[in-house]
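Visitor: Below, each structure is written out as structure tokens.
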Structure I
Amino acid sequence: MPRTYKDQNSPSGTRTLTDQAYLQLRSDIIHGELQPEEKLRIEHLREEYGVGASPLREALSRLTADGFVTAEGQRGFRVAPMSEADLADITRMRILLEKQALSQSIEHGDDAWESQIVATFYQLEKVEQSEERDKAEWEIRNHDFHEALIAACTSKWLRRFYGILYDQHKRYRNIALS
């Protein structure tokens, strides 16, 4: 059965078909629903996501630009492979970008920014000290904390590339823990 999508930020509450496919495919890759090097067949994806071939190809091209998918010329697409060397590179680059974004945030942040960091750290710490250790809740709180750290960064490009690396790192974490 095709999946349905809502966008709370859009006045009509819907996204384009390409956006829907992009976001769901990205989520499925990050969460390990689609495995590294898995062949992404358009016909199967059409059935799974309930969108046509053109929006799927466009979404897959966007995912290629983000490093989640590899294009194989006329042979289609695959989920990007994973390796220890790639994880080490992603980690180094993520640290480098996060440090730069944090530096800008410190320079431009105000009391509200600082308060948000304290609040999100408190929420993260609460989850980490819980006996239940809910993985999904930890992911949300960890993301919120790291977003709060760089929230006052003025470079949209720095934040964009940091976000891609954060999600790449999350992909490795999810697959390693599954």
Structure II
Amino acid sequence: MIIKSLYSKHEETFILERAYFLLKELVLFFQNGNFSDEIKKDWENRAGGYLCIFGEKQYDVQLWAEIGIIRPEKENKYIFYSREKGERLFVHLPEGHVTSFESQREEKNEFGGAIFARPAMRRYSFSGLPERDRGDSILMLALAILQSHISHDDAVEISREILETENFFLFSRFIENKRPYFFH
């Protein structure tokens, strides 16, 4: 379901197909990889969420859509948080924040999952993947790379600064496994 789109049908389809491809690959990576049973369990039954891409202004939603399959009881939650993360990131951009993870406050239900793609002045936000493993952030970094809105080096630098060391290596492994799709 598409809530809002300012893109042409062609551009919209292109972005959503890329996002869905990355989502499937990321879920398979965590489900089938050499990870603890606890991490694999987190990724069980994860097959979708909501993507929100923002332009230069705080409430400038350019694309807001469902990606993959979402359990009905989670839909409203994912819709809300996909937008909240990107809007919150905008508020913190003057402080130098590049992800919503930097302003995360779990006690107030404010989570990571949005990234700022500097050259393109876009915020990519997602809700639907495990927070502990930074799944939403990893997916958005990968999508920004695939959209050529952020360089590989900038994405790696963001992940190094923000994500825990273990998650940085997970992201690096994921990108390395998908290198042919990212860099032609």
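Here, each number is a calculation from the coordinates, and none is a lab measurement. Only a predicted model underlies this, so the values are computations on that prediction, with no experimental measurement involved. Cβ atoms are built from the backbone, for glycine too; each structure is taken alone.
Visitor: On mean count of other Cβ atoms within 10 Å over residues 42-49, which of the structures labelled I, II is highest?
Guide: Once mean count of other Cβ atoms within 10 Å over residues 42-49 is worked out for each structure, II has the highest.
Visitor: The value 0.55 for FRET efficiency 1/(1 + (r/R0)^6) of positions 50 and 154 (r between Cβ atoms, R0 = 25 Å, to 0.05) was derived from one model only; which of I, II is it?
Guide: Label of the originating structure: II.
Visitor: Using the calculated result 14.6 for mean count of other Cβ atoms within 10 Å over residues 34-41, pick out the matching structure from I, II.
Guide: Traced to structure I.
Visitor: Shifting gears a bit: Matching task: 24 is the computed value of relative contact order in percent (Cα under 8 Å, 6 or more apart). Pick the structure from I, II.
Guide: I
Visitor: Given a computed value of -0.80, -1.39 for log10 I(q)/I(0) by the Debye sum over Cα atoms at q = 0.15, 0.19 Å⁻¹, which structure among I, II does it belong to?
Guide: Computed on structure II.
Visitor: Starting from the value -15000: which structure in I, II was helix-only ellipticity at 222 nm (-39500 (n - 2.57) for each DSSP H run of 4 or more, over all residues; to 500) calculated from?
Guide: II
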